[in-house]
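In structure tokens below, several structures.
Values quoted throughout were computed directly from the atomic coordinates according to the rules given, and no laboratory measurement underlies them. Just so you know, these numbers come straight off a predicted model, no measurement behind them. Cβ atoms are built from the backbone, for glycine too; each structure is taken alone.
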Structure 1
Amino acid sequence: MKLTVHKLGRITDAELDIRPLTVFSGHNGTNKTWLAWALFELLWPVSTGLNAMDVLAVSTTDPLYSRVRERLQPLFEASSQGTSKAAVTLGVDELGVWPKGTFESSLDQDQLASLLGEKTGIAPDALVELSFALKELEARHDSVVAELEPESGLLSITSFWTRADNLKKSIRRTYSDTQWDEKKLTDACTWPLRQLLLNVLCFPAERAGLLLAAEGGDDDLDLPHPMTDFLGVMRRMRGASRREAFLKEALLPFLAPITGGNIRFTGDRGEERLVLEIGASQELPISVASSLSRSLAGLSHYIRSLASPGDVLLIDELEMNAHPVAQLALVELMAVMVNHGIRIIFTTHSPYVIDHLNNLIEAGRAPEAQQAKLANEFRLKTRDAFLPADKVSVYAFETTSDGAEVKVTNAMDPGTGLITKSTFAPVTQRLSQIFNAALDATERGE
């Protein structure tokens, strides 16, 4: 995925290669979060999942609209007759949904200002663009089957996917309307054809507080879209708490040691409450659990109910509230998820996170015969966390000397494939200088 930026906040111009694991590292106030949110906003309209849009009006001038409309004649006839059930299969390739085999989208000044709730900091010519070849994706959308039952007004739309491992997946949605007309039916059947990704979720830095807000019913919070989306997903997750994700068994055992127990819903349907289960006998309401447990509760929901190859997660400040030991384990968990086909983009302020990524990349180069033994040196003790260098991108966000601009540079050495550029090195050097100065002062005082 290629992400191009022009005048977003203090970022002047940048071009980023968004790989399966991509990291934005740098000082506070360097617009890392703004860029992560912009990427989320670009991907969200072509995703499916708990937070996917409902029936979306489609431009009647879109060539795809007219092609779909032609294929829906059996549904139109059934709707007008009001009796017989009808079904139509719409093939993504057959209809030429993506004729170039690429996805291209952009956000201009107005769209960025709406996303961020910030007008004064967005230049008139601000632009963020994303493009990628469909062959990069871990899951391929094959077709949509639309079924209409005129008597009940029930429209069922089932999307069929093929994952990179050739396993099939289907997602079914139902809509009810007693007055379906040709435009409504065409809108409802055209939008799903453009879905390219499964779940696209954003975990804001404020996720622990938003999780508690999800317990209430206040829907009037004036928040940027990534936050309201997270809030909505957490609320819908209650109804999906008994759904089990495809990757649950592969990922959940690695999360519990980090959070100190199992985060889950308990109670009858409609009255579920979120708890941290410690051992076999103790349950803590999530509101009084550790700050790390609250910060990771959303990730726990995702792993339990949604996680699938082909998903995209954007996590602001991965290491939020985490002790350095937990940070190492979190980095390894992210790597395990990436190796299971989940694309992850996260921001960080932690040198532990960056250094440990290098450990995982170097371990990925070790001979296979040595990797099982080497895995014991790591927190999660699994070779599934070892990463090929070509799956990783790391970018350093640095201010210019006058503080007016932010430069985004590739932090990985193309020769070694390791992270060699760090915004933390000057801080470490300065700490040493201060200690030596203090030591000298002490010795002179004696």
Structure 2
Amino acid sequence: MIRSIGEMLEQLRQAEADRLGKSDIRHAPTIGAMYEGLTKDLLNKAIPDGLDLKIVSGFVIDGKGGSSGQLDCMLVRGEGTPVPYVDGLFQWHVCDVLVVFEVKKNLFASEISDAHSQLLSVTSTFSSWVQTPGLTGSVNLGASRRAFSECTGVVVPEGGQWQANDRANQLIWHTIYSDQIAPLRVTLGYGGYSTESGLRKGFTSFLEANLNKLGFGPPSLPNLIIGDGVSLVKLSGHPWCAPLGSDGFWPIIASSHVNPTFLILELIWTRISYAYPVASIFGEDLDIERLAPLLAARPQPREPGFEQWGWMYRLENLSTRQLRGADFDEWEPVEIDADQNVMISMLCSEDILVTDPELQEFLLSKGYDPGAFIDALCRTTLVAREGDSLQLTTSHCQVAVLPDGRYVAADNNTGRLTRWLNRYMARRRA
């Protein structure tokens, strides 16, 4: 369903953008308003019916006197406050803003920079509000907890009580949960960069010009940047994510040439699904976007021995040839071996202590180094560690044995594994 709607809206977006591009209007503010109006119209068609959601323009406020700059387009819920004597503009509390858009007729380096400045004012407004005492304790952060465990192989500590030596994980956690509850930030260009390599170069040049400045770490980066048919997505878990590397670098930005309207829908509907029962809109969910890694980040002290921490970036330079390929890959469950199957099957019943003498004896009898085996188990993203305890990151983990003897496992909470098995068996019979 989500792909078919995305294809339909993308065709409409392109057709209407072409029509606007042929207009003889030369007044810059009017041109901007035309593209903003087109964006609102498309988004209204993309929102599931029956939800208390609307598209507005205006300002994001924190309820404490702080405000963002004027924003082109916002997806909001509840009620806002009209700006006096200005038709169509509202002030909307940040807690009720789901997504904000900065709309550009053409997106090049200067527009990326301008949009970032505008969206950064939203991040600042959110940062002011989220510091309200006790606020995060009242929010269901289950989606973020799962994303964090899948990325790091570590369980978020109860009550957020991080140990001093967990500073790196704490910064990763902050990035992930912020992107669950902060307004998602989208830079939407109707023209401009038309190649994946061009958009990648434009973004990295923008970032390199702003290194060591506040407001350019992973928590402040936009969730989605769209050019002319190419995009950059943020891998902070809502919905896209990638596991932490063994060197401590966390992939945080990737590029794509997937239909950009599909990416907008994936982003928005994931956020909507946290608050409303709309799981059916994702369809069979057996294809995943092919994403090309661009930027990885590692939390570390700004200087050795200093308490102040920051982020080190590392670029992934890929050739134009490496960026080519299909838009989607087929989703597959995780393939595990027979001994990992034993462990995951046990974890389906209860958590396991890594210090358990019987577990240690079992692993040694199989010729494993216990520590290496546990690390490999966590790298499946199905298992995470909390001190000496192992637990599943999934809500409904299931294991299957294929006819060729392989073991596979996945979260089957939406029936995804069942649908994959049905397709696998149908192909096998064919």
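Quick look at the values:
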| item | result |
| --- | --- |
| Answer label among 1, 2 for the case where Rg and Dmax of the Cα atoms in Å, for residues 296-343 alone, calculated from the coordinates, equals 19.5, 46 | 2 |
| Origin of the derived value 128 (volume of the Cα convex hull per residue in Å³, for residues 112-263 alone; candidates 1, 2) | 2 |
| Label whose coordinates, when relative contact order in percent (Cα under 8 Å, 6 or more apart) is calculated, return 20 (choices 1, 2) | 1 |
| Distance in nm of label points 7 Å out along Cα→Cβ at positions 176 and 288 - highest-scoring structure of 1, 2 | 1 |
| Top of 1, 2 by distance in nm of label points 7 Å out along Cα→Cβ at positions 96 and 256, largest first | 1 |
